[in-house]
Structure formats: C-alpha cells, structure tokens
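What follows is a set of structures for review.
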Structure P
Amino acid sequence: MNDAICNLGDVVGPHSPSDRLAFIGLDGGLNESPYRFDQLNDLANATARGLSARGYEQGERIAILAANSVEFIAVVLGIMRAGLVAVPVNYRFPKALIEYVVADSGARLLFCDSARAEQAPTDVERVLLDGGVQAGLNQFVDPGAFVSFAPTADEPAMILYTSGSTGKPKGVVLSHAAHLWVVRTRLQATPLANERALIAAPLYHMNALALALLTLASGATAVLLPQFIAQDYIEAIERYRCTWLTAVPPMIAMMLREQARLARADLSSVRVVRMGSAPVSASLLEQITQLLPNARVINAYGTTEGGPVVFGPHPAGLPSPALSVGHAHPQVQLRLRDNSGTVADEGVLELKSPGLMSGYHNRPDLRDPFTDDGFYITGDVLRRDAEGFYTFVGRRDDMFVSGGENIYPGEIEKLLERHPAVQQACVVPVEDAIKGFKPMAFVVLRRAAQACEQQLKDFTLEHAPAYQHPRRIWFVDALPLATTNKIDRPALLLDANRRLRERTPENSHPENL
C-alpha cells in the first residue's frame, strides 16, 4: 500500500493489482459476484462522485444497513473518499434501536439492501444496494475519476456502534489516521498477499471490517459470505480453498457441530485460524487442532475502541501459552490496574496506541474512557505472567460478587470446558438473597458425549474454590448468539431465571441453591 495514502478509503486504488480478484462475493444461495480490484476501485469512485454531486458536506454521516456484500464495501470506501463518515448499522438490532442509531449518528442518507428496507427509518433518504432503476445504487453512482478528500489530524472516517449488553449502543469514532496505522502495522506483521481469506462475520463489526481493509491493502483475494451459516462457511472453505479464517469463537463452535458435513469436507487448505472478539477456550482450541491439523490458531484480542493491534509474538521468540493473547505489541503501551488503582500483574487493561478511537459520538453522559495520560480503559481484566504474556480473565462488567468473593464467569467457563464431555459453557449470575449472586451454567456437550449435572459440579469443586461452582447446570443443544455472533449472555440470564421460577419438585435441587 502506498505510504502517501491519507484517506482510509484509498486502501484500494491505482497501487492495487488491478486485474486480480479483490472479492468473490457470495449471496444466500452461494452464487458468485466476483469483483476485480479495478472494478471495486471504480465503484468506490463512482459512489464518492454520486455523494459529492448531491452536495453532502465534509464530515456528514452516511449510514449502511445491509448484509455483507462487495457493494457494501465499495460504498464504505466511497463515503470515506468523499470526506464523509461511514456508519455501518447492526441490522440485527430491533427496529427501534436501528432508528436510534441512525438518528444518533445524524445520518443524512442510508444505503440498505432490499431484505432490510422495512427495518430502515422512514425519515431518512435511502438508496437500495440491490435496487432497480428507480432507487438502486446503479442510479445513484456517477462513474468517473475522483480525487479523494485529504483528511487532517483526527478527521473521522467511520463510526461503529457497539452492541453492549446494557444501555444504548455507543458510537465509536474512528479516524482515517488511526485505522491507516492499523492497516499498515498489520501489513508488516501479517501480509496476506498469498492468502485467500474467508469473511463471514458482519461488516458492521470491527472483526470483519478490519480484515476486509487488510486484504485490500495486501492485494489479496477474499471470499465474502453475506452472513455466517455454518454449512455455507464449510462449503466456501472447500470450494475456494480458503487459507485464512477469521471468526468469533462461537462461529467456529457452531461449525464444529456440523459433523456430517465436516466428515466429507476437504479443509486441508486452511493454514491460519484467527480467533477474536471473544475468549477462546482450551476445549475449542483442541477441537480446531483436531479438525485442522495443518492450521496455526491465533488467539487474538482487540476492541472497537482500541483496534485490533494490541498484542503480538514474544520479542525473544518464546512460544505463547495456549490461551494467551500474546505479548505487548512493540508499538502499543499496556498496563494493568487492580481494584485499588495500582499497576499490577492482574487488572483492567489500559492501552495507548496510534490506533485508538477519537471518542464516543454524542455521549457527554459517559465517563471519559481515557486516563489523563491518554490510555484507553478497556474494561477487560487480564493477567500477565512472568514472561510478559497476557491472558484474558473476563470483563470487569461481567464480574459479580458471590458471598463476598469476586467471580469472573470466564474463569468458570474455561474450567467447565476442560471437562472432556463439554464443548461450550456459559455462566450467568442469578440474584440470591443471601449470597448476592450465584453462578449458574449452560453447557453444550460434545457430540456423542455424556455427562450429568452432578458430574460437572463435582469436576468444578475438585479443580476450583467451592464458591465458583455453578449451583445449577442446564444442558442445551446450542448457546444463543447476540448480534455480533458472541454468546448472548442477557438472553441466557433470562432463561436461567425462568427455569428457576418454573422448577418442580422433580427437577429442583434446593441444597444447591
């Protein structure tokens, strides 16, 4: 990528391998829409020209409400080239929340696909990405050359809205400079020119969007699914001989459940599996290694606010422990603060890098997420070992107190997933009049494995303090996913409370409650 580029929308351009495929876009029926780099560049320019011709002013926000598509990416690039701010919207939000996000961002225009048109606010002009002659993208764009806007300092490129479990989503303002640094820094460590990546996570989420930008900057070909469906994911790997997978851990866990399809699939092309956006368990790592013995598994860490460049390999070449997220990246400053505010070997991660967000959009009600010396307070609790490797412990917000003891659900989940019968576990805190809260667990068993509630309780009591053991364990076929393909903890907490209310003498265990 050209070092002179200052607009994030120009990660693809004259410097790109024009005749190489940039994306193989797939629809819900796995039909192809291939785009070369020159075609993608032309569509991004045409979008930028269409926006400029309609008089949108520098810094105005333009929203996108759509499933993954190459047109989605081209529109995001065009918005940024025109000096406007791209706002990808989580289409899995309920309609009221979509309306809130669009209104909060101040978006003047909304690009959407036909399948999500009914969810779109009616008071904002819209353009259908897959529309016909009346309202489609083909009628909006203005083909031709375009000179991209040259941003200065912290000029915003995108606003990504987080999907926190409590409160309204927060708009994370990301600048051109910050995410060009992210792209360039990742290029130095992970050039993908000889890889074929598969993108199935939603482009409104940092996990997928950052990978799309990286593949474009690398001049690599990526396969783009409209959304994650396990069988389609397996089919795409096999059909296109994908070498690089990036996913949220629950996506891979869902793929592993497709045993019949996996039994006849050839996935030998996969060389790298990058796991991010949620903790990876030892059980999941083991199963991935068995399924993809030729692949290197990367346990990655990143946040929307802090970006995906936080950790890396050990400077002395030491091997990373299995569940570690790595050593501090040489261009990132890290520190951990415990509950007393002291810098320690376990505590809330604070980080400083050129890839940090500029701030939250339109949220003066929120506490400043930055320290006085410019570190972003992540809210994630990590532990650092003697060699400088970091391991994720849990979200500070997820921690609860049971009988005076601090409990991180993630630690109990990791323990449960060490049991040979357990594939996935999720622990939620249920209110208790005496203890404050008590841990309860939902468990997905491995295929053909058997275990009962008491066996898993005994396992946790044997390997951890008694206060950590789940007072109830429910077995389910699958864990529900939230809008970013992470486990939906609020939904499971509601389910736990319902099950406890509805318990009968036959299925209640008062001595465990």
Structure Q
Amino acid sequence: MFLCPLRNRLRPLTGWRRLGAAILAGALSVLALPPLFVLPVLLITFPVWLILLEGADRRRTAFAIGWGFGFGYFVCGLYWIANALLLDAARFGWMVPFAIGGLSAVLAVYTGLTALGVHLLRLHGVARLLALAGLWTVMEVLRGLLFTGFPWNPLGSVWAPVGPVLQAASVIGVFGLSLLTVLVAGAPAFGRMVSVMAFAGLAAVAVAGWVRLPSGPSPVVDGVRLRLVQPNIPQTMKWDAEARDDNLRRYLGLSQLPALDRPPTHILWGETSVPYALDGQNDAVLRQIMARPLDVHQPGNPAAGLIVGAIRATPVGQEPFRIWNAMMALDPSGAVTGTYDKAHLVPFGEYVPYKSVLPLPKVTVGSTDYTPGPGPRTLDLPGLPPVGPLICYEVIFPAAVVDPAHRPQWLLNLTNDGWYGVSTGPFQHLDTAVLRAVEEGLPVVRVANTGVSAVIDAYGRTTARIGLDVAGYTDADLPLSVEPTLFSRIGNWGALGLSFVSLVMAALLRRNIVRTDQG
C-alpha cells in the first residue's frame, strides 16, 4: 500500500518537521468540509496523523502532534472570522491573528488531549484506531459544552451531502457520525483487512439510511406558503443610519413582488432585518408599514403573518437598560403575535465574556451587551404549526435547539452571515441546519440576509434555496415533520455511548494482545 513508503518517511520526523506535518494534515482535512466535501482526502490525512502519533515516545510529543493537527484544522476551517474583523479594519484589524490563531490554538487543545489519551493507553493496531475514534468524539462533545461551547465544524458534518449516511444522525447525531468518520478515515493506516471492515460498516450505515429515506418528496403542511426574503444588504450598510430607510424599502419591495406560484401566507425576514426596536407603543406605525405586503398577497386573511429579526429594548428611561436580539411575529395589522429572544449569544459579537480579565471591545455596533433569553421555546403563531425559533449561531448546538416540554413541528433559523462575505463560513453554517433537521426529525427554514437561505426537510434534503450573495426571494411550502427521532429523545448520549463501547473494545483488544504476548 502507499502508506508503507509514507510511514518510512513520516516516522523518523522530529521536532518542527513533525509538528509541521501534523499541522498540514489537519489543514488539508478541511477540504472535506463544506462547501467542497472532498471526503477522500481524509483517507490520507488521518492515516498520516496516526503514523505521526506512532513515532511519539513522550507524552508532550503526542500532545503536540494532536494539537498541531487540530490547529491546522481550525485555522483553515475558521479563517472566515477575519472577514468580520476587517469590516472595520481600523478598529479591529489588529485582532485578526489573535482571533483566528488564538481561537484555533485553544480549540486544538481538544485534539491534543485526544492524541495524548491514545498515547497513554499504549495501544496498537485496530485498538489504537478504536480509542482515537472514541476519544475524538468525547472531545467534540466537550467542545460543544465547555466555556460557552463552540461545536463548529464537527467532523461528522462532512456527510451532509451524502443522504443515506446522513440519516444516521437521526440516531447518533453529528458527533456519532464523527466517530464513524474517524474509524473509516483512519482504517487505511492499519492494513487492508481493517479497511475492508470499516468500509463494510459504512456501507451498512448507508443501506440503513437509504431504507429510511422516502422515495419521493416530503409531504407539506396544507395552507402554508412561505416567502423567504434575502435582500443581500452589505454588512457595512446594514447599521448605517442613512441607509436604514433604503434597507427597509428593499425588504418591502421583495416582500410584495408577485408570487412565484401560490400567494405566500407568511413572509420571513432575516436576523436584525430591522435595525431598531419594534416592540414599543411608538413603533406601531412602523409595524403597520412592514405588514403591508401581507395585504398584497393575503387580503383579509387574519392568519397571514410576517416574521422578522429585530432588536428588543427596555422602554426609554427604564433602568437597567437592556437589549435583546429578537425574533418578532406580526399579524396583518402590525400587532405583535409572538416574540423570541436569542439565548445563546456570540462571544465578543453580542457580549464580552469574562470582562474582568478580558477588557476587549464588542465587535458589533453599540457598546451595550445583549441580554440572553431564557432558552429554547416553541411559539404558537396564527396560521402556522408550532415553531422553534433559532437566531443565527443557536442552530450549531446539537441537542439544544428544541423545547422538550413543547416539541415544535419545524425550526426557523433567522441569521445574517453578512459578516463573513463570500467565504466558506455561510456554507458551514448552512450545514449545521441540515444536521439539526435530520437529528430532530424537523424541517428547518433558514432565512439569511446575504445567504444562504433554504428550506430543508426532515431528512436533510433542500427543497428551496437562494444562493450566497444573491438578492431575491423564493416561495416554498413547509415540509411536514416526522415522528420524533431517537436522537431527539436521548440527545448526545447516543454518541457518548458509542464512544464508551469503542474505548471498551480497544481495552479488550489490548488485554488480549498482552495475554498473547505473555503466553
């Protein structure tokens, strides 16, 4: 196999050369992520990483090899964060190397600990691969929980375009898919038999997923027609005081254009589509203006509605003054029929964490930190099935997007993504919506300012879409949900259970090897 000469070249590497090879392997692994999805690259990068780990004779060496792989993976996977800081380069440009390099260095600690754990277990052969898969998955789960959590680009997300394999997320979630990915990607490092077994397991998962997938399109909700509005307003103009009226007119213009098929019953605008508070008594006239397109498409229909992203604020003069990043639903008269406040805020974007030790500025407009809402909830809105609102970043958290006490029948993700320009960031963000749909068995409607806006059914299939950096709208039906999935009941415990099984199997294999050697 090609790995034999590669092993001969890689194992003698030491010092900076070995670290550089690990960083390069991690960086190339990003090619498997959206929007490229070059999955075969993992069959090279993970064996390379495992071979480098074979040459680690000390704990700090093993940690460094694991850290280097993670550092390359996160730097290349998160480079788009720089776009947000360079929108106001005079104020925030200096933060680019710290934001990307520093964040990646911290996140790489998880892969460093993964490699260290494998080294400490002193395993060989397929037992080493099983331990790597189990520990990788545990660390991904922890990455999504600790220090506010940041589960961006879990390895299992590479299966988003492969519908049959993707269906496994309905049972084991994206973190379980990560475990499967490590087993398959690392198998070539351990010979032909292990590779055959790993690919046979992958094929079995794909067959089960193929059986789950319906042969035709998903059925849709009767009497509901959604209009997704994507104005493609540049981030530099979004909060410009002189551009506010023009931005609103752009939303209104797209909202009242002729229907593509049947007239929409509900119109959806993205995150902070209205860059000022809407919930005060003095805002009634503005809300009435915003609701006018409903009379164009659904005259006299009290069940029609407009859902927008907006700022909510305490009344002027009330102390303490607080603001919320909110989703608001309006009826045809402009009356507010429901609100949701974003609960999982973006560190340094919507608030500054650990202010006492991190005296850094918030990179978004205004000096006031946003206040978090109470968490996932379900809204019952006129003319719509119960909906679970998610604003921007909230959709990236597996098992944390649904109110368990009142299960919704669909998820609505309002987002901006204008911060990240034409980059891989918006596609990676879209990928998370696909995964949440399959995990929860719920359709996800994603409405973005600059793209990508999409309607995704409960099997992760896109039924309507507006591309990145495109101004326009689309009218689409709302797919029906499916029966609650196993993942929706047990969450990430399925993936953690697989990790435990994988580690136990590794330990048993090690025990058998030791007994054989002693015999």
Structure R
Amino acid sequence: MKRLAPLLASAALLATTVPLLAATGASAAPAEDTARQKPDWHRCSPEQPASYECATLKVPLDHRRPEGRKIDLAISRVKSENPAKRRGVLLINPGGPGGSGLSMSLEISQVMPKDVRDQYDLIGFDPRGVGASSPISCGLTDTEQNFDRPYRPESFGSDVDWARTVAEKCREKAGDVLPYVTTRNTARDMDAIRAALGERKLSYVGYSYGTYLGAVYSQMFPQRTDRFVLDSGVDPQVIWRGMIRVWATEAEPAFARWTRWAAERSAEYGLGVSPKAVSDTLWGLVARADREPIDFEGLKVTGDDIRASRAVFFYPAQATPLVAALKAAAEGKPLPAGLSAPEAKELLTGGRSAEPASDNGTSVFWAVVCGDTGTWPRYPEQYERDAAKDKVKYPLYGDFASNIKPCAFWQRPVEAATPMRTRANVLTVQNEWDSQTPLSSGQGLHRALKGSRMVLVEGGEGHGVYLADPNSCANAHVNAYLATGRLPAQDVTCRNAEPPAAKERRGSPVPSGPLPFPAGPGRF
C-alpha cells in the first residue's frame, strides 16, 4: 500500500533529550457544542465509492474559548459492513505534521482484514489547517519550503535570513491562526470528532507524527482512549528539534550497515571489498561533487545533494546501485544495468516535482513543530555552534539537522508541551531500520507511555509498518489487538519470513504518500 509506505529522506537521531514543559490549562474544552452537531454525510466524490462519505464539522479555533471563532474540520467515513459486530469508530492519521488524512478511511478499508474491519466505522480527517480543514498558507516559495540546508560558515548568514523570512511570512499571512495549529488542539479536535459521532471512546491508528498526536490524546483524554496503535514512533521527550537531530545520529549506524552490505557485493557493484573501502568511495564522490557537481543524466549533483539523500542508506539494496551509478557518472562511464536513470534521479531528489508545490503542508509543519514547544533556541549562534560540531560528529547529515530553523524566530507557544505521565495501554509498532522515525525514537515513545507494548520488526525496513507492508510479521499482532483489545503479554520482536532478496525493491525512500511533502526533504 504505497500511501502507507512513504520512506522520506532523512537520517539520524541525536540523543539530546529536550525536557517537556508542564502542561498548562485544562486538558480540553467541553465537547458539548460538537456533540450537538450532526454530521451531514454525503458522497465524497462521484468518482469514489458511495460508501466513502464526507462531512464538515465546526470546531473552535481556540478550544479554551469554545464560543469564539470557528474553523472547518473535514472528516470522512467508511461504515462497518457488519453492524452486529461493530464496536465503534477507528480514527486514522497518516503523519506529517501537515499530512492530509481525509482519504485514509477509504484506503484502510481496502486493505484491513475483514474480521477487524467489521468492528469499526473507519474515520479519516484533515487535521486543522490542512487540506479541506480551513487550510493555511504562509505564501512560501518552493525554495523557502526546503529546509535541507547544509552548514557552511560563508552561507550561515543566508540561512539565518531564510529562517527569519519563513517565520515572518507565516506571521504576516496566518498569524491569527498559527498559534492554535498545534498537536494539543488537534487532539482536542479528535475528541470533538468522537463527540459528534456520539461515541464514548475512540480507537485510533496513527503513523509517524500521528504517533505523537495519539500519545498526546492518550494523556489529555485517558478515559476516552480505547484501542490505540502508534506506528513508527516519535519520541515525546525530544520534540521537535531533537527529533530532527535524530535523523543525523541514526543515519550513522545505517550508513555503516550499508557499507557492509555493499562490500559483500563488491564483485557486482565495484564500490570496495571492505566496509572502509566502500565508505572511502562514497566520501570520495562527495568531495568530487563538492569541487565540481557530477553531471548525472542532466542533473547536477553536489556533495550536499548526496549527503541530503541520507534516507536511501537505510535501504542498502537501493543505495548500492545508486552510488554505483553516481560513481560511473563521475568517471564518464555509462549508467550500470539494474537502475534506470529516472529511478536514480527520483532517489537523489526525494521525488521532488518540477511543478510548484503548495506550501499548505509546510506551513502546518512549522506551525506544529515550532508551536508545540518553547524549547527551541532563540539565538542563531547556538545553531551555528551545533551545526559545526555535528557536521564533524555525524558527517552524513549532522549539519543539516542542527542548522537554524524558522522556530528560532517563531512566536512563543500559547501552551506548553504535553507531559507523558498517565498510563496508556497502547500498542506501538516499529521497523528496526526506519529512516524517519528511527528505532531509538520508537523506543523512546514506548518508554514514555507506561503500560504500552511494542512490536518490533527485527531487520524491518520502511517508514510505516501496519498494512504498509502486507508481508510484515507485525500485522498479525496489530490485527489481534484491534480485534480483541488485548495487548501482548510482553513486548514482541519478530522477523519477516521472506529472505532479504525478496525485499530489495520494497520500501522506497522516495515519498509516495500521506506525508505532506512529496517535494520536501523528509518529514515525520
């Protein structure tokens, strides 16, 4: 299911634990107003099945002022086909922040096993500010949307200007709304959906950023949290700068694993007979491309472009032919067999389109990432110090991850981040080799949610597990939990049955689905 298998591009986790601030204010505004709303269900589109229904709810922009300004919340539904077995509703979020989830109800309905599917009305939604839910825009250009900015002393001033410009444009275009586009308010919206549907409790499947959203809901509304599956986990203890820096720290073990894989196949790919030789080949290409970009089928590839493609190294079977193709191009040789030029370009560019991209997803991304927590440094000098240090410590992606972001100039959050103090009997799911929410991040989520259980796919590659990979050994455990409500007695580690050769083209790191930036450097 391509939409559930977006392997976005990014690499490692820095073990910097950002302390959570104490939550302020009431956990949620009363849902009575929403409960009085009766969704006006209608067919979403003549091109879609009649069973796929849509409606729009009105929710407060600021849930602490329920009588104030309202915004739209677009929801969708595919009802259970077996009312006798129906348990309730299952809400779905695909990640982001900034990812549209309206069609997730239809997509999940087509792949979920019938014995699980019969128990739920599947509910999709566009989170506030996204898609059909009162969308926001900062008016950002394509260049302004790209935050993959390597650190160089001579260009740091322009990086600061970029970060300040993004923050200022967002304030100018959507400053009255952005402070309320946060994870806590989206969790309140989830509870408003529950109330409008007349349900006592909510079940949920959340991917990537959706795991953090689900974790926050479990803390704000513990009595309304039913069967929750959190797939590909965001560590609540390091939101959000720490999560971006995780892409750098965890790229390093993935890179080492790749060098071993490529060395074992040196006869086929010619990158080196030892892991060190393979590493030397790659860094030689980076240095060569830094001096003069490599002409790769008309695409000018710099050393920074190669490092920014960090996510591909989580997939040795894709990284190896790509690097072999770059090596051939640098040497003026034909592209080796096994990887077409379009495929190689897609891996290098992260699937970026030449067409101008909407900045809706990017705007929501920064609203949430900057507005969820007040722990972002406010002084450019700290970003410069961190980026210079991490470029040495984590050479593949460290400076990209630690360089300055618009959050340095963002307005202060309206409320603090959500502490994880309440027991949450939820199921977390994780692939061992996930580039966007790496293993250390998923383990952090599991530790933070006392009472949770983890299903770990040992050797598993890909961002998104449940139903994203129809052959994943995790699916049976998730289906059993959603069907019975019983968590495993203890954490589970399983390994997919098929041999590695069968998986070599699965789990592409090219964005293909629910996350908001098919043209971006990688999100959660």
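Values quoted throughout were computed directly from the atomic coordinates according to the rules given, and no laboratory measurement underlies them. Here the structure is a predicted model, which is why all the values come from computation and not from measurement. Cβ atoms are built from the backbone, for glycine too; each structure is taken alone.
With mean count of other Cβ atoms within 10 Å over residues 338-345 derived from the coordinates and found to be 21.2, which of P, Q, R does the value describe?
Only structure Q yields this read-out.
Check the numbers for relative contact order in percent (Cα under 8 Å, 6 or more apart) across P, Q, R and tell me which is largest.
Going through P, Q, R one by one, relative contact order in percent (Cα under 8 Å, 6 or more apart) peaks for structure R.
Who wins on mean count of other Cβ atoms within 10 Å over residues 226-233 among P, Q, R, i.e. which is largest? Don't skip to the end; give the middle numbers.
Details: P: 18.8; Q: 24.0; R: 27.4.
Comparing P, Q, R by mean count of other Cβ atoms within 10 Å over residues 226-233, the maximum is at R.
Given a value of -8000 for helix-only ellipticity at 222 nm (-39500 (n - 2.57) for each DSSP H run of 4 or more, over all residues; to 500), calculated from one of P, Q, R, which structure does it belong to?
Clearly, the read-out refers to P.
A value of 5.3 was derived for distance in nm of label points 7 Å out along Cα→Cβ at positions 90 and 458; which structure in P, Q, R was it taken from?
Numbers: P: 4.1; Q: 5.3; R: 2.8.
Matching structure: Q.
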